[in-house]
Structure I
Amino acid sequence: MTLQLPTSRASDRPLSGDLSERRRAFRNLVEARDSVLLPGAANALTARIVEDLGFQAVYLTGAGLTNTHLGMPDLGLITATEIAESAARISDVCSLPLVVDIDTGFGNALNAYRTVQLLERAGAAALQIEDQVFPKKCGHFAGKGVVPLPEIIGKLKACLDARRDPNTLIIARTDARAVEGFDRALERAHAMTEAGADIIFVEAPESADELRRIGQLPAPQLVNVVIGGKTPMLELEELKSCGFSLALYANAALQASVKAIQDVLLILKNNGSLRGAEDQLATFAERQRIVGKDVYDAIEKRYAEV
């Protein structure tokens, strides 16, 4: 008897556990430069929902993980071990290609090298490293700083050398736009491309014109769309016309979750029950479907019959 995970709404085929297949699929998505939507997930449950809705890849957000795992702001407080553990949990239950935010690599080039090894073993299809000073801050916070260009190039090369699978992609992010200006950010993006970065991520551009100029860079590009952030919220077709490969919505699910939790618990507090709020809750059956309870029921039954 062969047990298979449920099929997603996006496909009729059983979910694949082959990491190399996931990485090849993600490379193909990136190379198409079709502004693939990339939702963020801070935990395995959210990643399951992302897959169930038919998205093609998922992003483990460092900010979201810090907010949900620690209840703290995105100020470089999460560790490489915590991110690797979360990535492994997501990879265990979600067959989508997983993009992982590794912040600044958690130290120097040697630390970045080891971080890539940890996350590749944990199932990452792509890893994102940035040029902020440590401890870093959210890309849309004030008061950021960036390391000298040779330092981030050294870290980037360490990341490229550390990967075992050539289809594990390295995303190079620069936060120089807010620190040194847009032109200097583009200079860093070109240097990162020359160093071998697979994808370039210029964080927090502040106009549609800047987005268009970023999209003209030679390497595939990622744009980060932050609700309430500094970057204009262009429609998907506009991002496609700019040439972006990936449109990242890193914490949309998290922000929605915070609002939903506040709304429902406020009803409970004010009314003493959830009567009348049922339509704001997933049903008990839907909750069990999302986490694949039928799969575990089948496993339990299989071994009870031995």
Structure II
Amino acid sequence: MLNHEINRSFKNRLTEGGALLMPGAANALAARVIADLGFEAVYLSGAGLTNTYLGMPDMGFISLTEIAQHTATIRDTTNLPIVVDADNGFGNALNVRHTVRTLERAGASAIQLEDQVTPKRCGHFDGKDVVSLSEARARIRAAVDARQDENTLIVARTDARATEGYQAALDRAAAFIEEGADITFVEAPSSVDEVRGIPSALRGTPQLVNLVVGGKTPILDLASLDEMGFSLVLYANVALQGALHGMQAALGHLKESTRMDETGPVASFVERQRIVGKAMFDELEKRYSS
């Protein structure tokens, strides 16, 4: 399927109503698992990518080139819409323009940009800071202007809840809507009342809520968030945290017992090959052999 068709279908899905549950992937393998389980969209997590690719915390270490490379790899493995975390766009409005064009070419269906200063931090870390409202607005204006496909969505995130307060975060989100943002994302509301207040304050524009296991935002079920009016319910790093837990369990078992077979806490060899599509490549090999 062509990327503009994926983007158009995703945009239509968000306007139809009903919250969409979206897990994050840090790599193409996680994206394959997400698609295999029947989810409707995948999120390329900047935090997850930094953790898995660099083995470092989410503190602004990943580059645009690395994000674009992983976007293209995930696009090659799935027809799911990809929402790409582009951090703060890697600079000013001109940098944001370049970021959006690069990620759109790589296969992004939606591009998320935030209003943090450089270097940015995970939205659930302390010590964050945001740029001025005028600079933040310019970033979103540049992002909207830069896209080549009108169905490529711009997700405007604000981290102002941590620095300027809840109302200031809502005001920033409203300003981003004025600049043409398709979806807004108020990061790290700290109570159920704050979560509930976001869609009611920003009616008419799809809203994303990010549920971080162990983070600052209370965890609510999909039905409740749908009733509140959210369009996207993001679990950016559940796959990563699950994989880390699984690696620790499997390797701990190996360290203790000094041996491992398929009775251990691992996926089978057959299942591993199924997820990566080996059967398809076997068929292709037959087709192209002499």
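All of the numbers you see were taken from the coordinates with simple rules; none came from a lab. Since the structure is predicted, the reported quantities are computational estimates derived from the model, not experimental observations. Cβ atoms are built from the backbone, for glycine too; each structure is taken alone.
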Computing P(r) over Cα pairs in 5 Å bins from 0, in percent, for residues 135-270 alone gives 2, 9, 16, 16, 14, 10, 9, 6, 6, 6, 4, 1, 0 for which of I, II?
-> II
State the single structure among I, II that was used to calculate FRET efficiency 1/(1 + (r/R0)^6) of positions 223 and 247 (r between Cβ atoms, R0 = 25 Å, to 0.05), giving 0.20.
-> II
Test item: FRET efficiency 1/(1 + (r/R0)^6) of positions 79 and 231 (r between Cβ atoms, R0 = 30 Å, to 0.05) calculated as 0.90, pick one of I, II | II
Per distance in nm of label points 7 Å out along Cα→Cβ at positions 103 and 119, the highest-valued of structures I, II | II
Once mean count of other Cβ atoms within 10 Å over residues 111-118 is calculated for every structure in I, II, which label goes with the largest value?
-> II
Origin of the value 23.0, where mean count of other Cβ atoms within 10 Å over residues 23-30 was derived from one of I, II = II
Comparing I, II on distance in nm of label points 7 Å out along Cα→Cβ at positions 167 and 279, the highest sits with II
